Structures are given as C-alpha cells and as structure tokens.
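Student: Multiple structures are listed underneath, in structure tokens.
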Structure P
Amino acid sequence: MMARFSNLAMGAVLATALSGCTTALAPQAETVRPAAVALSDPAPDAMRWLYASGEAAGVSIQTWRMIADYAEKMAAATAPSTSVPMGLPGAAGGTETASCRRADGSAKPLAMVFDVDETVILNEGFEYHLATGHPYDRAGWEAWERTGAGSVSPVPGAVTGIRRLRAAGVTPIFNTNRQYSPEGVAKAIAAAGLGEVVHRQTLFLRGDDGTSSGGKDGRRALIAERFCVIGLAGDNLGDFADIFNAEGRSVAERRDLSARGDHARLWGNGWFALPNPVYGDSIKGTIKEVFPAARRWSPAIVPSDAPAIMNEGQ
C-alpha cells in the first residue's frame, strides 16, 4: 500500500481540497458532508472487482501459489550468496542485491518480504466506509489502523502461501506504509490467519528506518542486514523499489521501467505482484498518457500496417 485513496474517495478529497482553496473568500462555507449512499447502490467498479469477483480471487490464488512454489524451490537449493535485486538506498539504477552472508561468513536465514494492505490482507471494512460516501481523511485511516483488525480478510491464497513459506524455512517479513499502530497491524495480520509478527523484527512500518518517507528502500536495507531476501511481493511497484515512484516520473516511463529490461525478468522470478485497481500509484494517467498517439483508433482513421509484436523484456 502506498497512497491511501480509493477511486470513489478521490472525488471527495478533491472536492474538499477545492473547497479549502475558497476558504479565504468564503469563511462560512458549509462543511462537506458524506453523500447519501444506499446499500442497494452499486459499489465502485474497482472495489467490486477486487473485493467480490471470482476473477480477483483466482488471480490472487494463482500468484500466491507461484510465490510458495518459488520459495520452496529456493529453500531446497544451495543457499544463495546474494539477495534478489531490490530497491536499496543509493542503489545504482534503482535496484541492487545485498549479501546473504554475515560478517563471519555464515548464511543469513531466508526471508520473503511482503507489503500488507491488499497484498496479504483486504481492507474491506475501510473500503466499505469509503464506498458508503465517507471521504478519506487521516483521522479515519488512523482509527482504522488501530481498531479495524476485525473487519479484514486474508487475500485469497495468502494463508496457504504463508503457511508453505514457514514450512519451507522461509520467514515472511511484512513491510507496510501503515504508521500509527504496530499493534493494530499485528492484530490484523493475526486476525486474517497469517500468524504472529513482531515489530521491527518481522514487521516494519513507515518511520522504522528513521525517516518519514513512504519509500521502502531504507526498510528493505534494515531487513537485508539480518535476512537473505529471496523474494518480494506487493500491490505497488514501490514494494519492490522506490525508483518506480520517483517524483516526476511519467506514466509511460514508470510502465517501461517495469516492463522492459532487467526489471521485466524479475516478475515471477523473485518479484510477485498482486492486483489492486482500487487505489495507489498505479491509478494515474490522463487519456493522452494512457493511450499514446500510435495506439489511438476511430472508425474514421485509415488503418495502417499492424505493428510488429512487442518483444517484451528485451
């Protein structure tokens, strides 16, 4: 989890921000109130897909099966000398490996690093709050962190996947951008059937690296000091390396950085992505940015020769 906004909430947040811009001119402006929403109204499309569709469940189970298969294979092989490539502070090109050996030459224990929200747990209770017309605000999210453990579900496939990791001797580490309550997130993980975690040992929150940044490279470095990180999983590219979400990076640049070259080779081979169309850094792009000129079509356009098949990963 990176940006804590749903598609529905974005409009409310924008409306609140815009009303704030006019406060100096109209100090008595009315407080923005939640829109009236009935439980019989359609849920937002992205929420319907992620939290209710069989397709989303299938994709998640498929990914978690791949994660567990990969972890078992790595655990059965000769201990690696270096970690999987990942975002680390000062990494050239945005990613690099860390040593899997301690200073005395002994092997570090194997671990896989997971985001939490929409990667191992589904925040259904909070998304219900947004879907019923309440705008996102920090106070509401903080309250959810502290008290929402009883209203989460495990991501389909996560319980079995985490169980298989532990059975193979691979420690699951959770690296989240939650920041208000380590006790709350630990309760949520346990309530979802994913086992016990210990803050700053197997659970890392925003701020644990001594910064206020939502970037995770610093926390990955802390984890890599103690563990041999063989894999990463998340619903946002920032769960793999901060470089993907660097300020000023365009939609097209972000996609190309993920889909081509060395990074493309890591998907399914140490990096595992979970679907999240509801919120986050992936929910960006104007029509112009999403549909490049070469891919625009209308019945009035004279067709040209079809392009060559993309050679992805090259």
Structure Q
Amino acid sequence: MPGIRVGVDLGGTKIEGIALDANGVILDRRRVPTPSGDAHATVIAVRDLVAAIEAGLGSAVSTKTPIGIGTPGSLSPLTGLMRNSNSTCLNGLPLDRLLAAALDRPVRLANDANCFALSEASDGAAANAATVFGVILGTGVGGGIVIDGKIIQGGNGNSGEWGHNPLPWPTDDERPGALCYCGRRGCIESFLSGPGMARDHAERTGASGLDATAIFARTSDGDRVAAATVALYIVRLARALATVINMLDPDVIVLGGGLSNVAALYTKVPAIWQRWVFSDIVTTRLVPPAHGDSSGVRGAAWLAGQTDAA
C-alpha cells in the first residue's frame, strides 16, 4: 500500500506509534510505557514498537521507510545533541543517530509541539491554511510553526518557543513575574500553563489546591473568584497571542494541550486580541484541534513522509 507513514510520539510516560495511509486513515496504533530514566531502554522500546506496527501491516510497508519521531525537546544545531527535554535522560544524547541505528533506517525528528502543528495543518483544524501556529497549553507552554505544509525549525532549531518570551504588556502587579524553570522570571509559560494558572489563582485568592481544570469548572457554578481568574487568564492569552499575530500573522492558531478543551477561549480571546494587534483587521482564526490527543503522533507520521523541513 503506497504512501504509508509511521510515526512515534516519544512522551514522558508513554510511547505511542501510529501508521497512516496517504489519506490520513489510521491503519495501526499502539502504546507502550516509557522506560523511566533509561535512554537505552527508551530507544529499544521505540524500535520494538515500530517493529510491532510493521509486522501487523505485513508487506504493505517498506522496512526502509523513514520514521517520524516527535520528541519532548529538540536537537541542537550546534552539537547535534538533545536539549530541553523533560525526559532528562535524553538530554545530551545524539537521539536521531541512536534511533536511526536501532531502527536501521532514516528518522526525522521534530519537537512534539511542531508535530502537533503539522498534524493540524495537514488534515486537521487548519488543513489547507498557508501559515499555522500550533499552541500547547498544558503543564508547559509550547508552540510550532508550519508554513505551506512544512515545519519551520529555524536556524537555531528553536522556532515556536513563544512560552519562554516575557508576557507582553505586563501590568505592575505582573512584574517581575514568577520564576520559570528556565531560570528567568515572567515567562508566558509561568502565566499560561496549567500549573502557572493554578499558582496565580492561589497567590491572588488564597484558594490553594485547585488545578486549572477545576478553576474553569467552578465558573460554571457561579464562583466569582474563579471567574475573575479565568477572565485574567483570557486577557493574558489574548495579549500573548497578539504578539504571535504581530510577528507571524498566521491564518490559523490551533490550541492543544489540556486547556484546549475550554470552549470559552475560542470566542472570548479573539473578541479582545484586536486591542494589541498592530492592524486594523484580524482574520486569524483561533480553533480547537481536530485530532485532540492524537495530533502529536499523527504529526510525527506526516513528518515521516516529508522530504525535508524548513
């Protein structure tokens, strides 16, 4: 069967593999636990997962077809080694070469946020859009850029990392901002990640012990304190995305991660982001993902079929 693509999403707790046909139809999908803190075992787990998928497909797939890999981090163009991975055992390793040797074929690696953006740009909520920005709002804040169907990696392999820019147009009570794990204060991630929102709510209200999902849920019950936190979150997200529109001017912004399930974001954020966009019109669409939690691994599969990345 021509056009089969195999992709792997290398997560911190699970490794997921998928095979798609040329039309994006799932032919096989499997998951295995990620070996904790063991890079060698992780590489072997990826090898065995791909072998199981290809065995299930039989002769329909070539065993020399490149494999797309979504990673929790990126390869440094300077050293060729992994960096910024929350699976810390992978940092400092030539992960692409290790996987290529284990799989005995070429591999194409991209950050998991880039894979998310590629998935939604290929056959998801942003299909046929020329410029797509994919946003991850979860335990962290990440982003990926796809232009004309290609991931934009950037000269430093660092494109889309909007979460580690300062929150724009900060108010006095937002300065200097919470300490981010990157070592700086006031990063977008420290305000807009799920844990960041929960921390901010606790500091402003004294109501600790609530995660972001619970805070959003309480607004439906008429909780005015929670509603105030959500309103502030929406303003901050609008400000942060306005800078993306000013810099990249995407046709579509797709939200992913746990907070992408909050329906109010898709109406309330675009309703106010014009205040900070340097234009008399904003046609950018803010949309939920078509493939949900499957987007990362689907994007890795689409990556496998690309001849290169920009």
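Every number in this text was worked out from the coordinates using simple rules, so none of it is lab data. Computed from a predicted model, the values in this text were never measured in an experiment. Cβ atoms are built from the backbone, for glycine too; each structure is taken alone.
Student: Upon calculation of distance in nm of label points 7 Å out along Cα→Cβ at positions 148 and 276 from the atomic coordinates, which of the structures P, Q produces 3.1?
Tutor: Answer by label: Q.
Student: Suppose semi-axes √(5λ) of the Cα gyration tensor in Å works out to 34, 21, 18; of P, Q, which structure was it derived from?
Tutor: Numbers: P: 33, 27, 20; Q: 34, 21, 18.
Going through each structure in turn, the value belongs to Q.
Student: Looking at distance in nm of label points 7 Å out along Cα→Cβ at positions 108 and 140, point out which structure of P, Q has the largest value.
Tutor: Details: P: 3.9; Q: 2.3.
Largest one: structure P.
Student: While we're here: Distance in nm of label points 7 Å out along Cα→Cβ at positions 180 and 292 was computed and gave 3.0; which structure, P, Q, did it come from? Before the final figure, lay out each step's value.
Tutor: Details: P: 4.2; Q: 3.0.
Matching structure: Q.
Student: Between structures P, Q, where is mean count of other Cβ atoms within 10 Å over residues 132-139 highest?
Tutor: Working: P: 15.2; Q: 25.9.
Once mean count of other Cβ atoms within 10 Å over residues 132-139 is tallied for P, Q, the winner is Q.
Student: Another question, then. One of P, Q was used to compute mean count of other Cβ atoms within 10 Å over residues 172-179, and the answer was 22.6. Which one was it? Before the final figure, lay out each step's value.
Tutor: Values: P: 22.6; Q: 11.8.
Matching structure: P.
Student: Moving on to the next point. To which of P, Q does the computed value 21 (relative contact order in percent (Cα under 8 Å, 6 or more apart)) belong?
Tutor: On the way: P: 26; Q: 21.
It traces back to Q.
Student: Separate question: P, Q: which one has mean count of other Cβ atoms within 10 Å over residues 220-227, as calculated, at 13.0?
Tutor: Working: P: 19.1; Q: 13.0.
Computing mean count of other Cβ atoms within 10 Å over residues 220-227 on every structure in P, Q gives 13.0 only for Q.
Student: Okay, moving on. Using FRET efficiency 1/(1 + (r/R0)^6) of positions 196 and 252 (r between Cβ atoms, R0 = 30 Å, to 0.05), single out the structure from P, Q with the greatest value.
Tutor: Q
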